[in-house]
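Listed next: structures, encoded as structure tokens.
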Structure P
Amino acid sequence: MDPRILAVVFLAVMASALGCFVQAYRVRRTTPRHLRFAIAGTVIDVAGTLGVLLTHRVLGWQVPNHDPTVALVHRGCAYAVTVLLAVQVVGGVRRWTLHKRLGLPFVLLYAVTYALAVVAYAPR
């Protein structure tokens, strides 16, 4: 598999998830719309994450990074934002007040994680 195509596909999938999360945050006061965007973003993110793990670890397809340090920071942020996503999902379902407080930090960390992925892996 051409690593440039793989990188573009991964980045497009995660950009879609980011767009859903941003929109979910924007419409957070309208629960049905918020839920639709939040669920869509979660499904896209989990599918994208599983796709990255499957292609990298099982199929051995590599996307070379441009900067190992940025790639390492991206990976650390990706783990953190995945945990935060799980907390947000459970918190939203259980209607924890923490869910509302973590909405903006989650979206911001997701955006930073995505930006780091672009810097580290986007084709040049």
Structure Q
Amino acid sequence: MKLNKILLRANSKFSVVLNTWATEKGYETEDFDEKAENPTEGVDGLVIFTQNQTIEREIGDFRDLFDHKQKPVHKIDINGTLMVGISNLDLWVERNKCKKVLFIGADNLLENMNLVRFMEHLK
């Protein structure tokens, strides 16, 4: 992926795991200020991690916010085909010219071993 910065929600167990992964891969991270007046300002897109395409209501609100601002949104089902998910994310980042992206997912994804498998293969 050709990202400059990954934004993560503060106080999220999911974000702690992604922060560790991003640091290991050499990505710069930043806390996402969801309480800002215009939280999507300066953010190029949103990546939602799901399992079986299930999106929790709070995360759905983020998707709606980005859709309303006409910013690209990409969903990754960690229970889906591994290489397809990785390839699709790379293509999405490149096609939408995203450099600063918010990564979010529900904390219950941490119980799914497919998240670890996915993150190990993601560059």
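A short reminder: the numbers here are calculations on the coordinates, not readings from a lab. Remember, predicted model here, so these are calculated numbers, not experimental data. Cβ atoms are built from the backbone, for glycine too; each structure is taken alone.
Brief remarks follow.
- Among P, Q, which structure scores highest (criterion: distance in nm of label points 7 Å out along Cα→Cβ at positions 70 and 110): Q
- Which of P, Q yields 13.2, 38 [Rg and Dmax of the Cα atoms in Å, calculated]: Q
- Per distance in nm of label points 7 Å out along Cα→Cβ at positions 62 and 102, the highest-valued of structures P, Q: P
- Parent structure of the calculated result 63, given that percent of Cα pairs over 15 Å apart, for residues 30-85 alone is the read-out and P, Q the choices: P
- Structure (P, Q) behind the derived value -28500 of helix-only ellipticity at 222 nm (-39500 (n - 2.57) for each DSSP H run of 4 or more, over all residues; to 500): P
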